[in-house]
Structure I
Amino acid sequence: MDEYNRTDCPYCRAPFDPLPRAKKRCPACGQTVWVRSGPDGRRYILREADLAAHEARWEAHFEREAKAEAARLNREAARRTREALQSYAEVGTRMVEVCGADDACPMCIAVVGRAFALSAAPPIPIPGCSSEICRCDYLPVIE
């Protein structure tokens, strides 16, 4: 059974028995309470006035998850980019060109289209990249 943040009515403090599983009226005071799950896995017995703040906690939770996933994807892209540069070096490529998406951030736009020696190629994502998920990449320069 889910753990509740409280077991009483948020209006009159009368204990619930049994604990509500959904929206219901308190048998003691008649006020409507809402039961919502929280990002921490607990169930919350809320007043109507508390619903917006509770929703904001979920939104912040989803935002943190999205940022963490974007960071993970950028780390994975950086790892794969290093592997690509290494494979380019193994076949004798000496120069690479940065290519970027149409919606690249200003930091990436500054290097898109520029050619770099393999040893001087900046990491991708470009340091200071403000894109949530950087989509820049390298293409080998064929001489």
Structure II
Amino acid sequence: MTTVRAKRDVRAPFTATVELIQRFHDEEPELRVGPFPPLRTRIVCECNEIPDYTDETRLHEALVLRWKAGSRFPLPDMRGLVTVRPSGLNTEVRLEGVYEPPLGTAGRAFDWIAGRFIARLTVARLLDDIYAFIERER
């Protein structure tokens, strides 16, 4: 399994951020994600709210994501967790995803050489899209 992480501060109240991210996914159930615009592929993203078990200081919600690529390329399915934390006047949005590289040994070798870098960029770009949505909606 490979784990990728990204985080980004958004200008939104901590208490409203998870709901805004949920709305982002509700309005765009088929997203286009990728490291660069020409390499974006369509994914189907399931998003569910759960209690944020990673935060022992306060009770609030987190989001569980499941991505499945709608591409001819052998891209991995990804499972992820979106959590939020207060960050001064902003809210820090964290996304952690895990996936199993496809194609066995060859896929693991590609993942070690370039795949995880591509996955990190993809997750960062998704957070950029979430940030843009929150900026428009707040």
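Using the calculated result 6.3 for distance in nm of label points 7 Å out along Cα→Cβ at positions 12 and 100, pick out the matching structure from I, II.
Only one of I, II returns 6.3 for distance in nm of label points 7 Å out along Cα→Cβ at positions 12 and 100, namely I.
For mean count of other Cβ atoms within 10 Å over residues 60-67, find whichever of I, II sits highest and give me its label.
Largest one: structure II.
Check the numbers for Cα Rg over 2.2 N^0.38 Å, for residues 4-75 alone across I, II and tell me which is largest.
Comparing I, II, the top value of Cα Rg over 2.2 N^0.38 Å, for residues 4-75 alone belongs to I.
By the measure FRET efficiency 1/(1 + (r/R0)^6) of positions 20 and 44 (r between Cβ atoms, R0 = 25 Å, to 0.05), tell me the structure among I, II with the highest figure.
When FRET efficiency 1/(1 + (r/R0)^6) of positions 20 and 44 (r between Cβ atoms, R0 = 25 Å, to 0.05) is computed for each of I, II, structure I gives the biggest number.
Here volume of the Cα convex hull per residue in Å³, for residues 28-67 alone was calculated and came to 91; which of the structures I, II was it taken from?
Derived from the structure labelled II.
The value 15.1, 46 for Rg and Dmax of the Cα atoms in Å was derived from one model only; which of I, II is it?
II
Of the structures I, II, report the one carrying the highest value of relative contact order in percent (Cα under 8 Å, 6 or more apart).
II
From which structure (I, II) was Rg and Dmax of the Cα atoms in Å, for residues 84-123 alone calculated, if the value obtained is 14.8, 46? Working shown, then result.
Working: I: 11.1, 32; II: 14.8, 46.
The correct label is II.
Output the label of whichever structure in I, II has the greatest value of distance in nm of label points 7 Å out along Cα→Cβ at positions 52 and 116. Mind showing how you got there, number by number?
Values: I: 4.7; II: 2.6.
When distance in nm of label points 7 Å out along Cα→Cβ at positions 52 and 116 is computed for each of I, II, structure I gives the biggest number.
Any read-out appearing in this document is the output of simple, stated calculations on the displayed coordinates, not a laboratory observation. Here the structure is a predicted model, which means the values were calculated and not measured. Cβ atoms are built from the backbone, for glycine too; each structure is taken alone.
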